[in-house]
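Participant: Several structures are given next for inspection.
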Structure P
Amino acid sequence: MSGTELKPRIGDSEKITINLGVVDLGQIDLLVQEGFYANRTDLIRTAIRNQLGVHADVVKQTVSRKSLVLGLQTYTRLQLEKLQAANETLQIQVVGLATIASDVPPELAAAVIESVTVLGAFHATGAVKAALAGRIH
């Protein structure tokens, strides 16, 4: 695969960076040392999942109210060509992972995709992202 092609794998994770105070970090290290968690990442993931569980109803209501796709959504060349043939456009609105297939030419993406709003991760070739640059929110 060339550097511009996608390498999609279901279940991939995205890296984030957070800043913590030294006392919080020390407490995390203590819990790891005592065997409550395998490592710092394990504790942080667990804490995030717990908070997402607490707010699950709000997430569901918002996804429904804003007509968002929750989860993984892939847009193929064939789908976009059908939209173009029907003279229709697409507004991508995803909470999770939105992927535009690696064989989609930038001209097709620009002709069909009106806007891209992704809360999570957006995967597309560099050329497609460049073609959609002003439409990605």
Structure Q
Amino acid sequence: MVQSIYEYKVKWGDTDAAGIVFYPNFYKWMDQATGDLFYSLRYPLSKLFAEQKIGLPLLETYCEFKSPAFFEDSIHIMTNIVDVRDKVIKLTHEFFRGETLLASGYEVRAWTSFGQGKAKADSIPDEVRAALEKEAYR
């Protein structure tokens, strides 16, 4: 399976007074890594929403913390698409500082149309599904 890798350098504002990353930032970085993955597949989330009113809201998310991250750490997030269903995508994320696993988690997202003034889960289009499945099952 091919992985998408998102790089991030921890900023002071990501940390608490002790310089340790505040846990909600891991969820923010999952979101950023997902956006980066879709961009690399040539389906930028901003363009999907602007042109088609499609978004990928979260249905479920989870993160298990193994080791703290600190101010100015360079971390990389390895993201995998592990499941593609009719309307739902599951992605996993692993956070590393060098070889050290800091955290691991997942997101479940729905392919959602925001047209007609109402959010509605829709089937993932065939061409998008093909790109996601190619990434997921390489």
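Read the figures in this text as sums done on the coordinates, not as results from a lab. Quick caveat: nothing in here was measured; it's all calculated off a predicted structure. Cβ atoms are built from the backbone, for glycine too; each structure is taken alone.
Participant: Taking distance in nm of label points 7 Å out along Cα→Cβ at positions 14 and 102 as the quantity of interest, name the structure among P, Q where it is greatest.
Facilitator: Going through P, Q one by one, distance in nm of label points 7 Å out along Cα→Cβ at positions 14 and 102 is largest in P.
Participant: Then there's this: If Cα extents along the principal axes in Å is calculated from each of P, Q, which structure is the one that comes out at 61, 39, 24? Spell out each step's value before the answer.
Facilitator: Working: P: 61, 39, 24; Q: 47, 35, 22.
Derived from the structure labelled P.
Participant: Moving on. As an exercise: helix-only ellipticity at 222 nm (-39500 (n - 2.57) for each DSSP H run of 4 or more, over all residues; to 500), calculated from one structure in P, Q, equals -8000. Which structure is it?
Facilitator: Numbers: P: -12500; Q: -8000.
Derived from the structure labelled Q.
Participant: P, Q: which one has mean count of other Cβ atoms within 10 Å over residues 86-93, as calculated, at 13.0?
Facilitator: On the way: P: 13.0; Q: 18.8.
Derived from P, not from the others.
Participant: Computing distance in nm of label points 7 Å out along Cα→Cβ at positions 62 and 78 for each of P, Q, which one ends up highest?
Facilitator: P
Participant: One of P, Q was used to compute relative contact order in percent (Cα under 8 Å, 6 or more apart), and the answer was 21. Which one was it?
Facilitator: For relative contact order in percent (Cα under 8 Å, 6 or more apart), the value 21 is produced by structure P.
Participant: If you don't mind, there's one more thing I want to ask. Assign the value 0.20, calculated as FRET efficiency 1/(1 + (r/R0)^6) of positions 22 and 54 (r between Cβ atoms, R0 = 25 Å, to 0.05), to the correct structure from P, Q.
Facilitator: This value belongs to structure Q.
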